[in-house]
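Asker: What follows is a set of structures to go through.
No lab work stands behind these numbers, since they all come straight from the coordinates. These numbers were taken from a predicted model, which means no experiment stands behind them. Cβ atoms are built from the backbone, for glycine too; each structure is taken alone.
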Structure P
C-alpha cells in the first residue's frame, strides 16, 4: 500500500518547502494539494461533508506553484492534486504548466482532476456548472494532444486550436497519470466510474468505506470489460480522514481492508488549515501509525 498526505495549506500556515521535506523525510510516498481559485463571499452551496465551508478554503494558494516548490526541495515523493479544478483553467496554458512541472520534477506528477462542487465558484470562473464534466473531458483530451504530439491540434466542443508546437513534453510517457477525483461522500459514483474508464488512468474517491469500495470496484471492473480496458492497469486511490491514524486505533485494520479490496494508495487528509505546530507532530503521528 502507498501512503500519501493531503493537508489544507494556506498563506498563514506551514511553510511549503518545510512541509514537503518533512513529508519525504517521514517516508510518505506522496504529497497532494487541493485547489480553489476563489471563494465567493455569498454562497448557498453546502460542503460535500455537510455544513458550511471549512475555515481556510478562501486562503488556498495555487497547487501548481506549491508543488513546484515541493519538487525543488525533494527527490523522491510523488506530487499530486486532489483535486485540480480543470474547467476553471485555460487548458493550453494548464497543459504547459503540467508538462513543465512533470519535466523538471523528474516525472513525479499525478493529476487528480475534478470539475468543482461549489456552484458559485464555477459561475465566477465562467464555467457552465451543469456541463462541467463535459468541459473537463474535452479539456483533458486537448491536453493529451499537447503532451503527446510534436504538432498538436484539437477540435472539440469547448476548446479548439490549429497545429501548434508546445514544449516541454512531460517526462512521464505518454503523460502524467490522470485520476478522476470524484465519487464517494455518499454520492452516486456512476459518472465518476464511467469517466475513469473513458479517459483516466485511475480513480480517487473521497470518504469511501472498504465495503463500499469493494462494490464500486466490481462495477468499475465490469465497465472496463465492456469498454475493452484492462482493469488491472487502473490505479485506485482513496482519500480518507486522517483521524483513524491520529487516534492510533484501527488504522492498520483499515489499511488491510482497503488493500484486500484492491486499493493501491491511501491519502490521509486533514481539513483543518495547517499550522507549523502542532501539524508537524500530527504528521509524525500519522507516519508512526501507518508506515511502521
Structure Q
C-alpha cells in the first residue's frame, strides 16, 4: 500500500475570508485534519460546510499523536495539518511532524496561506527586504536573548502575548535602546491595531491601553537604529531621564545603561555628564 500524503495548510490569522480556495479544497478532500485546537478549526470548517474528521495535534500531545498520525499515513491516509492561525510549523510542533514524515520518505506538500509574520512586517513601515524571525522570546533570560540581537542589522520580528508585552518592551528598551518598532495586534480582525513609533512610546501607549489578542512585534535592526540621528539632550535633561527611570523602579545602573544606549553614549561618558550637571546645579544653588 502506498503511503499517504501530509498537507501543510495555512489558515487565516483572523479574517476567515483570507483562506485560499486550494486550502478549502484540500481540507474537504483529506481523510483527517490534525489541528492545534480542534474547537478553533471546527469554526473554520463549519463556516465553509466542511465535515472532515478532526483530531488534535498540539504542544502537549504531539509526541504521542505524531506516532498515530504517521501510522495513518503509512496506511495510505491523507492528512491536513493546520495551526490555529497561519502556517503550521511556526511556533508549534508541526515542524517535528514534517521532519518525521520526511524521514520515512512520505510525501509532504505545502499549501500556503496567511502569515502573521509577513503581514506585520509589510505593514510596519520598517525595512522589509531583509528580516529575521525570532518567534517568542524565552520567558526567562529575555534580556540575554535580546543581547544576541544587539548587532543584528536586519529588521527583527517577534511574537508576544498581551500579558508579557510591557515587560518585553521594558527589556528591549534596556538592552537595545529606544528603536523604532511596530506593534501589530489582532491583525485582520475587527479590532486590528498597528502602533508605529518608538519602544518607549509603545510602552507608554500600551500601559495606558492594555492590549488584548495576538501580538506581533516588528523592531528596527541595528543598522536602521544606528542610521537614525537621535538628538542628544543637554546634561540636565539626561539627568532627568535617569531620575525618571529610577522613579519607575529601575536601579541606577539599569537607568544609566538604558539612557546611555538611547543616545549612543558610553556609560562612563554619561556618568561624567551627570556629574557635571550635578556640579553646575550645586554651583547655581550656592551662587
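Asker: By the measure relative contact order in percent (Cα under 8 Å, 6 or more apart), tell me the structure among P, Q with the highest figure.
Answerer: Across P, Q, relative contact order in percent (Cα under 8 Å, 6 or more apart) peaks for P.
Asker: For structures P, Q, calculate FRET efficiency 1/(1 + (r/R0)^6) of positions 68 and 132 (r between Cβ atoms, R0 = 30 Å, to 0.05) and state which one comes out highest.
Answerer: If we compare FRET efficiency 1/(1 + (r/R0)^6) of positions 68 and 132 (r between Cβ atoms, R0 = 30 Å, to 0.05) over P, Q, the biggest value is for P.
Asker: Then there's this: Upon calculation of distance in nm of label points 7 Å out along Cα→Cβ at positions 148 and 204 from the atomic coordinates, which of the structures P, Q produces 2.0?
Answerer: Derived from the structure labelled P.
Asker: Still on this structure: To test your reading of the models, identify which of P, Q gives 1.3 for distance in nm of label points 7 Å out along Cα→Cβ at positions 140 and 172 when calculated.
Answerer: Numbers: P: 1.3; Q: 2.5.
Among P, Q, the structure yielding 1.3 for distance in nm of label points 7 Å out along Cα→Cβ at positions 140 and 172 is P.
Asker: Taking FRET efficiency 1/(1 + (r/R0)^6) of positions 100 and 124 (r between Cβ atoms, R0 = 41 Å, to 0.05) as the quantity of interest, name the structure among P, Q where it is greatest.
Answerer: P
Asker: Ok, one more. Given a value of 55, 31, 26 for Cα extents along the principal axes in Å, for residues 52-179 alone, calculated from one of P, Q, which structure does it belong to?
Answerer: Q
Asker: As an exercise: log10 I(q)/I(0) by the Debye sum over Cα atoms at q = 0.11 Å⁻¹, calculated from one structure in P, Q, equals -0.64. Which structure is it?
Answerer: P
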